[in-house]
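Below: a set of structures, written as structure tokens.
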Structure 1
Amino acid sequence: MEIILSIIILLMIASAIAAAVFKDLMNAVIASCIVSLLAAILFFCLQAPDVAMAEAAIGAALVTGIFVIAVKRTKRFEE
């Protein structure tokens, strides 16, 4: 079980770094969504299903939707 948790944590770190490095804003939003989904999986593995459901609903779904709408209304690439 510790190996799975370590892999999830490493994937979260890699996704967070990718979100910070991407120049395309939509790719950064998707990478941050992956971080939220992995956090929800991590919470579920740590036997906190209520926190996992809240993280998946709010962190991954709602916040990502708001960010996608905001990015669609702006320029996608930095100049």
Structure 2
Amino acid sequence: MTDCGCEKAKNDLEEYLHHELRKEDAADIREHMENCPDCMAELRVGEVLTDVVQRACKETAPEDLRVQVLSTLRTMQSAH
């Protein structure tokens, strides 16, 4: 493996977090992260944000909000 460098690690961070990279690229980034405190900090922030977004997407909106949004959408659609 080769150290991919900070620029590549940061550019590919999103794909890395979502396991969307080729195995070799992910291994290079993982190796870089283990040896670079700045990039490891970026990774931790990305992990926290990903976790928060995933949890938020699992929550259900209150029924009255859903009704209000649907009503607004119907009004907007009928105007067009």
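Any read-out appearing in this document is the output of simple, stated calculations on the displayed coordinates, not a laboratory observation. Nothing here was measured: the structure is a model prediction, and the numbers come from that model.
Looking across 1, 2, the calculation of percent of Cα pairs over 14 Å apart, for residues 18-57 alone that yields 56 traces back to 2. One of 1, 2 was used to compute volume of the Cα convex hull per residue in Å³, and the result was 56. Which label is that? For volume of the Cα convex hull per residue in Å³, the value 56 is produced by structure 1.
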